[in-house]
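Some structures are shown below for you to check.
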Structure I
Amino acid sequence: MSERIIEIDNIKKIYTMGTEKVHALDGVSLDIHRNEYMALMGPSGSGKSTLMNLLGLLDTPTQGKYKLKNQIVSEMTDSELAEVRNKEIGFVFQTFNLLPRLSSLENVALPLVYSGMSKSKRLDRAQHVLSIVGLGDRVEHKPNELSGGQRQRVAIARALVNDPALILADEPTGNLDTKTSIEIMAILEEIHNQGNTVILVTHEPEIAAHAHRIVRLRDGLLESDIKNDNIMKAHDPEHFYNKN
């Protein structure tokens with residue numbers, strides 16, 4: 001087995017809402033290895049988005065230990081956390097989160113601003129990654145000039161531009177039609193094939209079926225963790241869930 005990139009041990013996350021305490025995560029332990037392709041599933045309120053935010057260093061646990069690439073996250077300074085978030089983790093969101101006034105090229109190059117790389121090298125790198133996701137001819141287009149699928153491709157390119165160790169995709173096909181969902185899942189499949197670790201949050205079994213491992217949460221607890229022996233290939237639209 002390859003090296004562990006993520007180790008979480010008895011992670012709890014408790015939110016206080018008025019006089020009530022909500023246990024979003026209630027003692028979750030999980031190891032994720034380099035180059036795994038994992039789907040994180042569960043109904044609304046199961047804790048999957050909370051866990052994704054913790055894994056992406058966007059939030060901190062109330063209790064428990066999180067190690068990312070052998071570093072204990074709770075011992076990192078804010079600046080160290082920001083650096084790891086920028087360099088080691090690529091985020092893909094359901095709502096794309098692109099800056100409307102920037103071109104595709106500028107949106108993708110944005111995470112490189114703090115890398116110390118020259119502007120010309122940043123733009124060259126962004127151009128290269130856009131070509132990887134099939135948008136080499138859309139570099140000057142702004143988000144409102146792109147389709148939903150093209151915008152998600154830009155978001156994926158932005159997630160890849162720093163060559164991160166980990167890709168976190170939160171409902172990446174949630175706003176897309178069936179045909180475009182197939183295309184996006186094919187890109188994520190290829191990213192995994194290139195050696196990246198991919199964690200996909202979804203509530204759709206047909207999307208989770210593309211992952212090699214499926215972890216389910218319920219009521220803040222780990223309900224199941226199974227190897228997927230029937231991996232669906234995104235290039236086969238015949239078996240893909242019709243969302244229309």
Structure II
Amino acid sequence: MDTFVYAHRGANREAGENTRSAFVKALTYGIDGIETDVQLSLDNVPVLWHDRFLGKLGFPDKHIDDFDLEQLRGMNFAAHFSSIAEPEGVMSLQEFLDAFSKRCCLLIEIKNREWESRSRHETKVRLTLEMSAPVKNNAIMVSSFNLDSLVYAHQCAPDFPLVYNFKPIQTVADAQRVLDMQSFLHGLCLPIASLNEVIVRLLRDHGKSISVYTCNTDEEIGKAFDLGVDILISDVPQKALQMRNR
């Protein structure tokens with residue numbers, strides 16, 4: 001089976017990341033999927049934003065959850081990319097799902113922040129799963145760097161495909177421990193530098209999916225294809241598609 005190519009936060013080198021424009025642009029390349037990031041607004045609405053702070057919007061000491069949805073809609077999330085881009089307010093998760101869930105596969109990363117309470121973490125997980133369900137053929141997957149969040153997600157929705165994001169410092173031994181203890185995981189999402197034949201064999205032996213981030217150079221993309229990953233996440237999805245087609 002071909003490796004699926006996912007656009008990292010949309011076509012983020014051609015439009016503001018995690019905006020409708022970036023997602024629409026990515027679809028013009030014929031990508032297989034989109035990767036995006038979810039956080040909560042002040043009024044507990046799941047919205048698409050990656051960073052810890054809003055420096056790109058001119059608020060370097062503020063978080064996304066310092067503002068409610070109405071306030072975030074009034075901000076321009078495209079201006080940091082281009083001063084002449086059409087203004088775009090924040091995109092909610094529900095809007096994203098309504099617009100794109102029937103057009104390509106989706107990988108939704110739940111961002112956990114150290115200043116949030118446990119209840120807000122759990123609210124974010126529950127809302128993301130509720131909005132994303134039902135899922136057919138793993139067309140929507142949820143990921144996180146926080147394993148506790150995924151354990152809670154599994155308790156909420158036992159059949160939902162959940163992916164654990166590995167950090168660069170984590171090793172094959174860490175992967176073995178995670179797979180032994182949390183067999184519910186659909187798979188792992190690895191930094192491309194950590195990908196090798198040993199970890200691929202381990203994941204395949206456990207029947208798990210393999211995703212890699214963020215593959216941008218010819219060498220990185222070629223490595224992912226050569227090792228037969230299931231999902232390749234890239235800032236340059238058009239390049240990855242061209243290489244796959246060759």
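One of I, II was used to compute distance in nm of label points 7 Å out along Cα→Cβ at positions 41 and 65, and the result was 3.1. Which label is that?
Checking each candidate, the match is I.
For mean count of other Cβ atoms within 10 Å over residues 49-56, which structure out of I, II has the highest calculated value?
Values: I: 20.5; II: 16.4.
Checked I, II; max of mean count of other Cβ atoms within 10 Å over residues 49-56 sits with I.
Using the calculated result 0.65 for FRET efficiency 1/(1 + (r/R0)^6) of positions 73 and 217 (r between Cβ atoms, R0 = 41 Å, to 0.05), pick out the matching structure from I, II.
II
Quick one: relative contact order in percent (Cα under 8 Å, 6 or more apart) came out at 20 when computed from one of I, II, so which one is it? Provide the component values of the computation, followed by the final result.
Values: I: 26; II: 20.
Working through the options, I get structure II.
Only the coordinates and a few stated rules stand behind these numbers; no lab work does. This structure is a prediction, so every number in the text was calculated from the model and none was measured. Cβ atoms are built from the backbone, for glycine too; each structure is taken alone.
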